[in-house]
Structure I
C-alpha cells in the first residue's frame with residue numbers, strides 16, 4: 001500500500017459506486033470516511049423484487065476484479081447468454097447476445113450494495129456513518145456539512161478530497177456544485193415510468209422460465225422484462241407511458257383493469273401469475289430520468305456515478321458506467337500520482353463525453369428493445385451482422401458487443417454504431433435480402449461499405 005500519511009478523503013454515498021471507490025482509495029493509502037443518508041441496508045432483509053435487477057457486464061467486472069472484489073459478486077451472479085422474446089401468442093424467439101461464452105449477469109442491487117459495503121469496511125477499512133445527511137460542501141476547502149438524522153446534531157468534517165457519489169438526486173451537486181458560476185445542469189424525465197412485479201418460483205423452487213436469459217415482452221410503445229433471481233423467482237419490470245396512451249399506467253386504476261390488461265397484452269405472463277393484481281399493488285410506480293451536468297469537478301470535489309451521469313436502464317450500463325468511473329479515476333492516479341488537480345482536470349475532460357454517449361445509447365436501446373426485437377427484419381439484420389462479425393472480427397464488432405463486452409469508450413461506440421447503422425440500412429434496403437442474405441456477395445458488399 002502506498003503511504004500518504006493517512007490523508008483523509010470523504011465519500012458522500014455508500015451505494016454501489018461509493019462503496020467500491022472506498023476500496024480503491026484505501027488501496028492508494030487514503031483513510032476513507034463515508035457518509036450515507038439511508039440506514040444500513042444490511043440490517044434489513046434483502047428480498048427479490050424490491051428494486052430493478054442489474055445487468056453486470058465487462059466494464060463492471062473489470063472494475064471489481066481490479067481491487068479483488070469480483071469473486072464476492074460472482075457467488076450470486078446469474079449469467080444471461082441472450083434475450084428471449086415473448087410475442088402476444090406466447091411464441092418465443094431467442095437472440096444470443098455475443099459469442100457463445102459471452103453473457104451479462106443478473107444481480108440483485110441490494111445484494112451487490114451489501115457486498116460492496118462489506119468490502120469497503122473489510123478491504124478498504126472505511127468508516128461508514130449511516131443516517132447522516134449532507135447539507136452542503138465547501139468545494140474549495142473540502143469541508144462537508146452534515147446532520148445526524150438520528151440525533152439532529154449538525155457538524156462538519158473535512159477531507160483532502162470529497163467524492164460526491166450520492167446518486168441521481170445528489171445533495172452535493174444540488175447544494176454546492178449547482179450554485180457555482182457557469183455550472184450546466186439538466187434533468188429530463190422520459191414519458192415512461194416503471195413498476196416492478198415479482199414472479200415467484202414454482203412450488204418446488206424451480207424457475208417458471210429459462211433462467212439464463214433476459215426475457216422481453218416487446219409491445220411497440222412499451223415492454224415487460226424479467227431477470228432471474230437465485231431463489232427461483234424473477235424480478236420483472238413493466239416500462240410503459242405514465243399517460244396519454246392506449247396502454248398507460250394512469251388507466252390501470254383497479255384490480256380488474258390490471259388483470260384485463262395482462263390477459264390481453266401479456267397472456268403467457270398472466271398464465272404464470274394469475275394473481276398479478278395482488279402483486280401489482282405491492283410495488284410503487286416510479287419515474288425515469290436522465291441527468292446531465294458539467295463540470296463534474298470543482299475545487300476538491302468530484303462527481304462520480306449517477307451524480308454525474310444518471311441514465312435510464314435500457315442498456316443495463318448504469319452500474320457498469322459508475323464502476324468504470326472508478327477504473328478511469330484509478331488509471332489517472334497511476335498516471336498523475338498525487339497531482340489531483342491534473343487528475344480531476346483530465347477526468348472531467350475525458351469522461352464527460354462518455355457519460356453523454358451512454359445516455360444517448362440507453363435511449364436508443366429502449367426503442368430497439370420495445371419496438372424492434374420482435375420484428376423479423378430486425379432479427380435478420382442482427383443475423384447478418386453476427387455472420388459478418390464472425391467472418392471479419394477485425395472489421396466489425398456489433399454495437400451491443402462494443403458497449404457490453406468491451407472497454408471501448410462509450411463515445412467511440414456511439415460513433416461506430418452510427419456508421420454501422422448506415423451500412424446495414426443499405427444492406428437491408430435490398431428487395432431480395434430475405435433470400436440472398438447468406439450469399440457471399442452480401443458479405444463482400446459489407447466489406448466494400450466498411451472501406
Structure II
C-alpha cells in the first residue's frame with residue numbers, strides 16, 4: 001500500500017485527508033498519463049459515483065483535472081463500481097474512476113481507478129500518481145484550444161450494464177419473493193430494475209439516498225435490517241449490498257445470514273457439478289472460515305488463499321485462470337462475467353443455483369459447518385507499529401500454541417482505516433472472545449489504542 005492509495009483506492013474523510021485538490025490532481029495526472037500512453041487516440045475516461053454528498057464535489061474536481069489535461073470525461077452518474085469496470089472494458093475507455101468509500105460512513109469517500117481492462121489500477125501507475133501528488137515529478141502540461149477535453153453525459157453506459165446483468169440470468173424469477181437492501185447507495189439506481197425485469201416479486205428497502213444515509217444501519221455491514229424485513233414480509237430470499245454494490249451478503253428464507261464464504265461454497269459446488277469450475281479451484285482470503293475449507297475438501301474442491309482484498313483475489317484468479325473467488329465480506333468475483341466483485345451479479349448467480357436445484361438457500365448452505373469466530377476492530381495510533389509490537393506478537397504466539405489445530409488467530413491491518421483487526425476462530429464462542437480480548441489488552445497496555 002502506498003501513502004495515499006490502499007487496497008481499494010485513495011480513501012479518506014472528505015476534505016480532511018482526501019480533498020478536492022487531491023481529486024483535481026489525480027484527474028490531471030490520469031488525463032495526461034493516458035494521453036501519453038496512447039497518443040494516437042483521444043483519452044476517454046468514464047466516471048461513476050455513489051450517493052455520498054461529497055461524491056458530486058469530487059466528480060466535478062476530477063472532471064476539471066481530466067479535461068484540463070486534454071481527456072474527455074464520460075459521466076455515468078450514480079452507479080456501481082462493477083458497472084464502471086464493465087463499461088471501461090467493453091467500450092474501449094482509457095480508464096475508469098469510481099468515486100466511493102464502499103461500506104464506510106457517508107463522511108468518508110474514495111477514488112478508485114480502473115485500468116483499460118476493467119481491473120484495479122497497477123501498482124506501478126499508482127506509484128507515479130503518488131509522486132505527482134507529492135510534487136516529486138514535473139507539472140503536467142495544460143491542454144490548449146481544441147485539445148481541451150469535454151464532458152459527456154453517459155447514462156446510456158449504465159443502462160447497457162443493466163441489460164448485461166439481465167442477460168446473464170438463466171431462468172425467470174417469476175413467483176420468487178425477493179428482498180433487496182440497497183444500503184441507500186449505488187444499488188438503489190440499478191438492483192430493482194434487474195430483478196423486476198427478470199420477473200421477481202421485488203421488495204426494496206434502504207433505497208432512498210439523501211447523501212448522508214449511505215450504509216447507515218443498513219446494507220451488507222448491517223444485515224439485521226434485512227433479516228427483520230425478511231421475516232415480516234415472508235420473503236424467499238434477500239440480498240444486501242454495500243455503498244458501491246461490489247459486495248453482496250444473502251439472507252435465506254429463515255432470516256439467516258449467508259456470508260461470502262457460504263456463497264462461495266454454494267456457487268462453487270454447483271459450478272463443479274455443471275463442469276464450469278475451472279481448475280476445480282476457488283480462491284479465498286486468509287479471513288475465510290475453517291468450516292468453508294473443510295466443506296470444500298469434502299466436495300473435492302481445491303482452494304487458494306490470498307491476502308485480504310478482492311484485488312489480491314482477482315490477481316490470483318487472473319494469474320492461474322481460476323473462475324470463482326471472493327471474500328467472507330461478500331466481494332465475490334465470477335471472472336467469466338466480471339473483473340471485480342459485483343454484488344448484483346452475485347445475487348443472480350445465487351438465484352441460479354436455487355432455481356436450477358429447486359432448493360431453498362437454507363438447504364444449500366447447510367452443508368457448511370461454520371466455526372465460531374470473533375473479529376474485533378481495534379482503532380490504533382499506528383497500524384504497523386501496533387501489529388508488529390514484540391509483546392503483541394508474543395501474545396499471538398501464546399494464543400496460537402493454546403489453540404493448536406483446533407483454531408487460529410489472525411491479526412490484519414485495515415487497508416482503509418486506522419484499525420488492526422484481531423480475529424480468532426475456535427470450537428466455541430467463549431474461547432474466541434477470550435483470546436481476542438487477551439491480545440487487545442496487550443495493545444491497550446502498550447499504549448497503541450486510540
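Computed from the coordinates by the stated procedures, all read-outs in this text should not be read as laboratory data. Just so it is clear, the model here is predicted, and its values are computed rather than measured. Cβ atoms are built from the backbone, for glycine too; each structure is taken alone.
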Problem set entry | Among I, II, structure where distance in nm of label points 7 Å out along Cα→Cβ at positions 124 and 172 as derived comes to 5.2 | II
Problem set entry | With relative contact order in percent (Cα under 8 Å, 6 or more apart) derived as 13, matching label from I, II | II
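For distance in nm of label points 7 Å out along Cα→Cβ at positions 44 and 108, which structure out of I, II has the highest calculated value?
Sorting by distance in nm of label points 7 Å out along Cα→Cβ at positions 44 and 108 in descending order puts II first.
Where is FRET efficiency 1/(1 + (r/R0)^6) of positions 84 and 332 (r between Cβ atoms, R0 = 35 Å, to 0.05) largest, in which of I, II?
Largest value of FRET efficiency 1/(1 + (r/R0)^6) of positions 84 and 332 (r between Cβ atoms, R0 = 35 Å, to 0.05): II.
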Seminar exercise, completed: distance in nm of label points 7 Å out along Cα→Cβ at positions 20 and 36, calculated, reads 2.8; among I, II the input was structure II
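Given structures I, II, which gives the highest value for distance in nm of label points 7 Å out along Cα→Cβ at positions 68 and 356?
By distance in nm of label points 7 Å out along Cα→Cβ at positions 68 and 356, the leading structure of I, II is II.
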Exercise. Which one of I, II has mean projected area of the Cα convex hull in nm², for residues 204-379 alone, as calculated from the coordinates, equal to 10.5?
Worked result: II
